[in-house]
Structure I
Amino acid sequence: MADSTVTTPPRRRPGAPTLEEVAELAGVSRSTASRAINGGLRVSPEAQASVEAAIAQLGFTPNRAARSLVTRRSDSVALVVPEPDERVLTDPFFAGTLNGLSAALSATELQLVLLIVRPGDNARATRYLRNGHVDGAIVVSHHQDDSLDRALADSRLPHVFVGRPLEGDRDVRHVDLDNRLGGRIATDHLVRLGRRRIATLAGPQDMAAGLDRLAGWREALREVGLPDDAVVTGDFTVAGGAAAAAELLDRHPDIDALFAASDLMAVGALGVLAERGLAVPDDVAVVGYDDLGVAESTKPPLTTVTNPVVAMARRAGEMLVDQLAGATVPTEPVIFAPELVVRQSA
């Protein structure tokens with residue numbers, strides 16, 4: 001009668017299963033088990049299958065820190081936001097960005113790290129990104145002085161920008177909205193309403209979005225021979241919009257329409273208009289930009305231009321995941337099209 005050999009699992013010790021137990025159950029060395037867990041380099045198909053079966057039987061969870069020493073990867077990506085803390089916490093644009101990026105990473109093992117780059121912290125943020133703490137980065141709300149586009153372009157870290165970087169001579173992968181067209185759409189709408197003294201609260205002029213939305217406003221006015229001198233720059237916040245609107249009305253009290261380069265600035269402007277006894281839209285028609293929830297709650301509800309930031313961030317995240325997987329990702333920008341949403345303010 002032939003002897004039969006029964007393979008029994010190693011005696012379980014208290015606590016989580018270890019790599020040694022996986023190797024013993026799989027019948028391989030510890031180093032082979034480690035290589036099988038961390039990508040299968042120089043591991044036979046049979047040994048790989050045995051290790052995977054042992055992992056499933058024991059319920060083994062690889063140690064991320066140990067794994068990173070082998071793979072030289074952190075299994076995390078950074079969302080880099082060069083803005084003050086208070087902006088990140090209060091602007092719906094950033095909530096939409098997190099939503100879209102989380103959706104892009106949901107089917108992966110990648111963890112998301114939020115890196116808020118406060119004013120003056122650019123060098124420290126650059127060191128963090130270059131020193132292997134993350135495998136890639138998504139940069140949003142980039143300002144010209146941040147220099148992140150130059151720093152990342154000179155590094156080997158995979159990255160994608162949400163919003164056009166201002167260094168136009170570099171092939172930086174980015175996802176953007178056609179903000180020049182968005183400015184034109186908003187202004188054309190006000191022209192069609194018969195408004196002839198159309199002002200703007202422009203966005204920051206060290207950001208592509210601020211520059212492009214202002215350029216679209218100017219183009220639309222010049223095409224119909226209307227003046228384009230009623231401009232005050234804001235910072236995409238409610239407080240900044242209120243301050244800019246007050247300055248604008250002091251300088252140009254005859255305006256009959258206003259294009260604000262963000263809905264938050266439009267909210268600030270609506271408050272100033274009300275304080276000065278100007279009715280919206282009868283005295284001054286107002287159009288904002290973003291449509292990320294704020295516009296529906298204003299009084300009156302705000303006509304605005306869509307900014308599909310959730311879809312844009314998700315696409316940027318997918319491009320980054322493709323880069324990390326070794327796929328070829330074209331450098332041509334992915335551009336979304338804006339749309340006008342008409343409500344009672346215009």
Structure II
Amino acid sequence: MNHHVSKVIFLVITSVVVITLTGCSRDDQPKESGAVREITLMTHNSFSASASVIEAFEKKNNAKIVFLKSGDAGEALNKAILSKNNPLADIFYGVDNTFLSRALAEDIFISYASPMLGHVNESLRLDPENRLVPVDYGDVCINYDRKWFREKNIAPPASLEDLLAPGFKGLTVVQNPATSSPGLAFLLTTVARFGEKGYLDFWKQLKNNDVLITSGWKEAYWGEFSAASEGTRPVVVSYASSPAAEVYFSKTPMEAAPTGVMTGNGSAFRHIEFAGILKGTKKPDLAKKLMDFLLSKEFQEDIPLQMFVFPANKDAALPEVFTKHATITDAPAVIEYKTISEKRDLWIEQWTESML
């Protein structure tokens with residue numbers, strides 16, 4: 001075979017190989033879509049969902065959700081902001097209304113008006129551009145040990161001012177707002193209730209009444225609260241759904257929760273959690289499907305017994321233990337989320353100087 005013929009055959013074979021490979025790559029496109037796709041959901045350490053509920057989404061969408069738990073709510077958001085040029089995840093779950101304005105100002109989310117938003121309580125939707133949409137909510141408020149107050153024949157607290165009475169000296173445990181989400185919510189409650197000029201007076205009087213301050217919720221509730229531990233404090237900052245959790249996790253059946261809550265007189269703070277699609281996601285279509293799923297009845301009805309907060313979807317049915325023992329107030333303490341963003345650090349600084 002001469003050189004010229006060899007060259008022609010080589011070119012023909014090369015062309016066939018190129019055409020074949022090109023054809024293969026095109027054929028692979030549909031096959032590729034048949035492969036399981038991973039999508040990463042970045043969230044705080046308290047996030048929880050039933051395995052069966054997650055599997056339902058994964059099967060329906062031929063996907064695998066990777067959960068990236070990244071510390072408490074503030075810490076997780078910081079990580080998302082610091083990595084915004086090379087995002088660690090596709091979706092972020094857990095921005096709350098105390099950090100909402102900061103999250104939006106950092107411009108790390110894309111706008112997505114999920115068709116499921118029509119089922120979401122309008123009062124929870126704080127971002128008109130739908131970069132962050134509400135997924136769950138609950139009220140942070142004073143919880144008290146019913147048995148303790150009954151045995152001492154003392155009326156439980158009905159207002160924040162009651163905590164300042166001489167009879168309540170040494171009874172209350174709260175969390176540090178600089179290190180605790182419910183602690184910050186309670187600080188904001190006092191700002192809303194007593195105003196910027198009066199809230200520190202309330203706290204100084206609470207300090208004089210021997211309030212105990214812990215770094216976090218677990219230390220306060222499981223370590224110092226008399227209804228949940230060997231602790232000696234019958235008054236604690238927790239959630240209005242905590243009584244439902246007490247009943248649900250009790251080893252013996254209960255007709256009534258051992259704990260009561262104080263939600264009147266602007267003494268509870270509405271805590272809302274949001275989710276959004278992170279800018280830079282390489283799977284926007286799948287991310288949108290996951291956002292729809294987070295607002296679906298299937299996921300929303302799983303929320304109460306997983307995270308002991310209320311679902312944002314108003315059509316989601318509540319479990320019986322919630323309808324009987326969890327509370328949501330009609331008139332929570334209100335501060336605009338933009339004001340919180342502007343003054344949160346200042347209020348924490350002033351609180352720290354006064355209390356620690």
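All of the numbers you see were taken from the coordinates with simple rules; none came from a lab. These numbers come from a predicted model, not from an experiment. Cβ atoms are built from the backbone, for glycine too; each structure is taken alone.
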Handout entry: Structure responsible for 0.50, with FRET efficiency 1/(1 + (r/R0)^6) of positions 103 and 319 (r between Cβ atoms, R0 = 30 Å, to 0.05) calculated and labels I, II on offer
Key = II
Handout entry: Among I, II, which structure scores highest (criterion: relative contact order in percent (Cα under 8 Å, 6 or more apart))
Key = II
